[in-house]
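Please go over the structures that come below.
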Structure 1
Amino acid sequence: MHRKLTVILSADVVGYSSLMERDEAGTLSRLKDNRAGVFDPQVAKHGGRQFKLMGDGALVEFGSVVAAINCALAIQEGTAKADGMRYRIGINLGEVIIEGDDIYGEGVNVAARIQALAPVGGVALSKMVRDNVDGKMPCVFEDMGEHSVKNIERPVHVFKVSAAQQESPTVEAPRKLSICVLPFANMSDDPQQEYFSDGISEDIITDLSKVSALAVVSRNSSFMYKGKHVDLPKVARELKVSHVLEGSVRKAGGRLRITAQLIDGVTNDHVWAERYDRDLNDIFALQDEISEAIVKALKLKLLPEEKKAIEKRGTDSVEAYNIYQMARHIYLTGSVVTARGSEAIIRLCTGAVKIDPDYARAWGMIALAMTIRAAVTGGSSDEALAAAERALSLDPSLPEAHAAKGRFLANRQDFKGAWIEIEEALRLDPVSYEANMMAGIVCTQEGRFADAIPYLEKANKIIATNGTAFGQLLVCYMTIGDKERARHYAEITLAHAQAALGREPDSGIVMGHAAFSLAVLEQPERVKELVSHGLLLDPDNEVMKISFLRANAVLRDADATISMLNIILKQSPARLAYVIKMFPDLAFIRNDPRYKEMFAAAEARLAQVTGSTDR
């Protein structure tokens, strides 16, 4: 037994279990054809050695990162032509243990975890692989950020790789300027002022995104560096931007100090730097000055409509703006899905609109929080519609208000009306977190889980700190039968849920998310414990109980599944059609006499309420 540094490629067929359930003979035939015609020949061509086959997966060793990537891209290109079969491939460079013809160790484990993070039909790499191959072959890398993965102590920094497009050597495309706005450091004596410095950073990102000649990195990517000491040229290389903006905010009493500097990502030279000492009431003019100074320093032309859009703040009240930023901070942490979080947001934004009744963004935030609260508690959302309509009457171009109204209409089963609003939100701002998140949620409400995934993945790339998209993606991947991807999101969702329960231990919705994650991760005893606690602490929470239902169904616990379904349908027979439509994983109990009896009783109660037996 000895150790060495080597390149490991991990490949796995997407949704193999589901493919086998639908057509065992056909799936095995296609897999054999793929290995004989694509996978094995490409491995041999690029000098790889398969040291382990696992039914639908394989582990391959390479002596070169270039060979491994070329092989992976060739496999994916060849496999794309196959009928109904796709791979995820992950590549890692790390230390392994050699024992005979087999290979073990963390280097192999990390490759397998990276493979689970790869997109369908795509190739993902560790940062070490990316760094070793960068500049050696014509590839395009997309930063997927750091991920905490099972049984690996340190976060794994992952990149997606794809082949570069062939370009004419005689034509050079103009270099578009691009920028990353790092989260401004909170230099105030009060650490609770973090929401304010984050809000300033987010507003600058939003303002610069309105400049058509400038590409701006998303909040999610830039906030990945929050609280870290960073090498600015390295950040520029990792995010593939030409410039980086960093700064700090100090807020004390009625005074405000903001420092900012713009760095050339290639030369590390200062392009522009300034320090502002102002009265807090000058915050809006100050944000405009910073954005316009950056545009000027980059020698860009700010169009009149872009200048007008940047200067549009929605309120002239610094007090209302400050309160709104507090509410948005709660929203971005994901606490909006808890009872306390949604109530806090509603109270704060209600205070903001009392100060400025025409503050459209505050009305939009009220609508979002009320709509989410209604979906979580099963209560009325009429007030949410009124808040959304108020926001849109003040600013028809507000995407989050359209998204909130769309969610309200979907909750009322008006999916046609819901999509009119959501499509308008996406048209107004294709990178709106709220618009993409609501689009994904409405798809799941319609039972279109595969269609929901691109919206939810995009929402997750825009803002990952909210955490809501992780839970939704877990449900989607589990429902379509992609168990590897589901396990990945189960681990992330569980981590978010445990952190949230540390802040709010009696939150039913969070206990539901945790229970479903634990079921996917095959930990039945912990699921039982959470179900017991949840029913005691938050007995009226319908969404929690539906998560518990799905958790028991995933575990194939017939007694617990029927018991939970009985509790749900007794409390709300209107959930009958919803449960039938949404949860194909209940199929294993549908021939159980207890299920049939409960089903008939729920239909009878529903008919008494609606006066109809229509389902």
Structure 2
Amino acid sequence: MKVKLSQAVKMFFGSSSLEMVYFESIANALDAGATKINIKISAETLSQHESLKITVVDNGKGFTDDRYKKFSRLFDTDESSHKGLGRLVFLCYFKNIRVTSHYNETKKRIFEFSEEFEEENNEVINVEKKRSETIFVMTNYLLQKIAKEEYIQPNKLKQRILEVFYARFFKIKEQGGYFNIIIESVIEGKKTVTSIECTDIPEFSVVELDSNINLIDKFYLHYSIKENILNSSLIAAVTVDNRTVKIDLVAEENMPLGYEMVFLLYSDFFTGKIDATRQVLDMNKFDYKDVQTLFRIEVIKIIEKHIPHIKQRNEKEKKSLVNKFPHLGGYFDTQNIGYVSQNEILRKAQDIFFKEQKELLEATTLEEKHFDKSLELSSRALTEYILFRQLIIERLKKTTASNSETEIHKLFASMRKEGRFDRKDSLDDLYRNNAWLLDDKYMTYENMLSDREMGELIQIITDGEKFLDDDRPDIAIIFSNNPVNIKPFDVVIVEIKKRGISLEENIKVITQLEKRARKLMKHYNNQIQRIWFYGIIELNEDVETHLAGEYTELYSSGKIYYRETTVAISLNPRVVLPIGVFIWDIDAIINDADARNLTFLKLIKSKFLAENSGLAEEQ
């Protein structure tokens, strides 16, 4: 039964990378007993992907009749460590693969490997006596571009080849064998060469791991740690069927600098546990998790033994996390801090926090243990919210003239479609509505509209009166102090301007506020009892000079000016009403909010820091 190669390629190598072409070439050469492998890569330019050419030459025994027969038939292998599929990856990237192989001293076999390949399509001729050699020439690159430049860079390829073949190279060296792999590239006329030899494989120390993953198979960790100021690296991999499969143990951000480290985990437990493409471990997630945990624990012990300052660095990291996120203190996976990425540590701690919240909320009775837990979780939840508020404050502090008015507005509240907030939804709106930036009392609103039409605001105030007006105040907040009959209302109108604009643009905020007042004051002493008008701008000397003649400066940690003026709401009859206008410096708002929030934060933080005093720095 014949297999259609084009379908097999898609089925088994739908997800692959160009570097697998090198891996399979090297694996095939080593299987053929090669000790010398030359990889030559060439391209006119990086952008001319169609000019990419890869040539692989090895001194293995060549395509003898028996080896050619196996090559021609998928899944035909002698060992369980082989899958009989690797050569298909060549067809993922190249249309033309020409193979020339010298074998048995006087035989030369030539064939083209393509999607139309058939076993009988080869030519064997007699030649003068020659050493065995096989040449693969791959041309007519199929993809639209070379995905990563590192796929054609010899130094990068050397590192990846070592990662994949460390176990096999180590075995060759251990048995007194020899190998030499030369990787050469000529790109845009620039030649780069590197090599891999026995001397690149370090001497390994070996420890047997205490494991209950499998009662039969033993686990051995081979490791090497060498100082290397110029080339820091860490390879942690499981050895499977003469390949090494990388296991994520240490995040890139936590890589110990100045060291070259290799950790290889050996066990008969892994035999056959790899997918058809030999890229991914083939085991259930529970076994994988157990292996990863076992591996990481031992690697951490070894690193901290050989590089003591890493342990000190990680202790500082633990303290920093508790200081930054006190509400998650006690939930951190302290054993893996400094190895797993900080985002992952935080995510897992947050997951535990949410899980405990859920269990408590779903409890049918509140027993004493639940009550104590509820107090703890309440404190953590409040701290989380205060930390969120501090994040918003810090983002506002960093705003500059390059930030648009919309960007600043969104920090105060979501806009347009999402910019309506009702008291009944206040808990759901906590992280979308930051009216507390103005003052915490503004969180007691009945309704808040952010960049919504004036007609919608009037409709709420008048209990349904239709009023068509698509003018949009930046923020409108509606309050009532009567829980039974919510009228009359107090209303706050806020207009926001970006930083770094001209005096004329800043002063427009006064015109906008008076325009809003003219429309709203028609409902004064009826549906509305009080209105406050705020303009939020960036104050500077020009603006303050303009305001100083008519406005009075009020107390604040920054600058805020106030003026009472009048607006005409009708000409016939003539009706003029007084209004008060506040012009508020955006930095004053930020500083006031920061001062209020830090008071809460220090108070709540002190509780968690005391509970985690072993990890937290003194405040």
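Structure summary
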quantity: Identity of the structure behind 269 (criterion: volume of the Cα convex hull per residue in Å³, calculated), options 1, 2; calculated: 2
quantity: Entry that produces -17500 once helix-only ellipticity at 222 nm (-39500 (n - 2.57) for each DSSP H run of 4 or more, over all residues; to 500) is calculated, selected from 1, 2; calculated: 1
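No value in this document is a laboratory result; all are computed from the given coordinates. It should be emphasised that the depicted structure is a prediction, and the values quoted were computed from it without experimental measurement.
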